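What follows is a set of structures for review.
Here, each number is a calculation from the coordinates, and none is a lab measurement. Quantities reported herein were computed from a predicted structural model and do not represent experimental measurements. Cβ atoms are built from the backbone, for glycine too; each structure is taken alone.
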Structure P
Amino acid sequence: MRILVAEDDARLADVIARGLRKQSYAVDVIGDGAKAIIEAAVVAYDAIVLDVMLPSRTGLDVARTLRRRGNSVPILMLTARDAVADRVAGLDSGADDYLVKPFAFEELLARLRALLRRGEAFKPATITVGDLDVDTQRMTASRAGKPIDLTSKEYALLEHFARNVGRTISREEITTHVWDGNHDPASNALEILITRLRRKIDDGRPHSLIQTRRGLGYTLNPSDDSGEDLSTYQAEE
């Protein structure tokens, strides 16, 4: 998942970005409100961590503008002001949650996970596809009960596939959600990552969970070893 961190305190922004990247998120950092609006219009972010006191345009202005334009991206607003009126102003501007500085990174992460589980449809903590389990809270995966040792980027890719089981996902969509703005879309990094992921999750099985749709992209389309389709999406809390 790809997160925009709009925070003009460079040190704090770096701490948040590094912490989120360790949790398998792709992160872009912006220190200006007007630029945050532009960035959110160009990139389909999964969530925005938004500071109230930004230069050029405040976080309140950013949230109002995005909502007025129909952008429903989850917004976690950060501020040093803890008065009730300030919290009300942040939520009324369009933010989904509000976190007062200073805060523990663990709380920011928990609030962000909660926002990401919301949406048009409930996003479960555990996604089960056939005999594959993806735990979105612990950021782990297993197949037939056997844990799969994944890097942060491999996990991010697998989770995106699991959340879109049966749907063909374009190369462009995958790179948008799994990598940040520093990624070179012309590189073969995605193909290398998919090869590694296939090797780990298939583990000698004759059927590859990740199918290539030539000219279209990739899809997670599970079936058992006999070829029976098991692409039903099952969710567990």
Structure Q
Amino acid sequence: MANPPTVKRPYDARRRRARAEEERRATRSRVVEAARTLFLTKGYVATTMAEIAQEAGVALQSVYSAGRSKAELLHLVTDLAVAGDDRDVMLLDRPSYTAIAEESNRVRQVEMAADLIVATMERLAPVWVAYREAAAVDAKAAANLVAAHHRRHQTFAGMIAMLPPDALRQSHEEATDTAWAIASVDVFLLLRSIRGWDATHYAAWIRRTLVEVLLVSDA
């Protein structure tokens, strides 16, 4: 009796593509983390793409695949600092942000927003110092820095829109500008680095200040 024909397992192209994508993401993460480390320790100007490759333990081509220039890598480093991870999810769509819209107490809403700002500032501020250095010498980095300011303003606009309009002291536009300015990286650096405030002091101040300037008093 003849043996039954051997059934070959179909080639799973999707699995291979998924594995390749995971490897690309892992390599990109190593490159971005290496760039962050060097930008903060050596400075933007002194860091080379070759040094980033060496720090990440990857080929130079892999660095250019992750970011075509130092300015683009700095942009990726900044995005990672803002979001806290590399998931492809808009900030305002993340649970920590949507929870603000779901909260019914307006003071608590502002406090929740303030807590998100504090966490972001702690991650972002060191990178922002490198960004300002980069903007002074690199036209692309300078343009990216301006774009980062605009994206941050859009995020604040989205958060302010989560508050009841009748709870605001100002128009939505002015309230957005006010919160965006008070909770800026520059103010954070002034208070934490120049004035020497600790994290607890800054967190309490940003909570109290945003509640006072944004919300109509209940009195």
Structure R
Amino acid sequence: MSRIESVFLFDLDGTLVDSVYQHVLSWQDALDDAGIPLSVWRIHRRIGMSGGLFTNMLLRETGIEASPELLDKLRRGHAAAYKARVHKVRPLPGAQALLQTLSDNRIPWAIATSGLMDSAGPIIERLGVDMTKIPVVTRDQVKYAKPDPDLFLAAAARLGAPIEHSVVVGDAIWDMLAARRCRALGVGLLSGGYGEDELIRGGAARVYEDPADLFKHLDEVGGRR
């Protein structure tokens, strides 16, 4: 019997690029501009899920009605604040080497992010990813984002692979919950600020520090070199 080959589906923010805290501070700016004071730690706990669900949950915590006008104002405010910070976003240690090694060994991989293409595209290009060759699934291409599994299901489909043969790599509990819901193998990274216990409770089968640490242990999750 032939060995089942794995494919890798990567989250972007906090998984391949060091951008989580730029997003956190950008959301704080947007909330402040709307007159909604909210502690930074509460914002961080929601990073990684879809923008719509993110803002709804944050507003629910403050008791403020989430009107369409307010949600639109917050999304535009976040986008503008993030654009001013995006020049500080860098690939995480080992990210580019990890992706290149997968490609060199003909192990299929894709990126699935809750961000929109407008904001994610330039960051993905900074990683050196050729989006004409590597599938990239963004929030505007699916009906629901994390913790729903739509992004990862779409990415696996783009690779022509069963989702059950997929390794989902992410930094947030929302990635792990989405992986569990679609029966993929969840692998957590600590580079987005979530703790190991949280990621394991979310469904991570293995947890590593960052892409560089995953690269060292790639064979443990089916990425044979």
Seminar exercise, completed: Structures P, Q, R compared on distance in nm of label points 7 Å out along Cα→Cβ at positions 43 and 179: the greatest is Q
Problem set entry | Structure responsible for 20, with percent of Cα pairs over 34 Å apart calculated and labels P, Q, R on offer | P
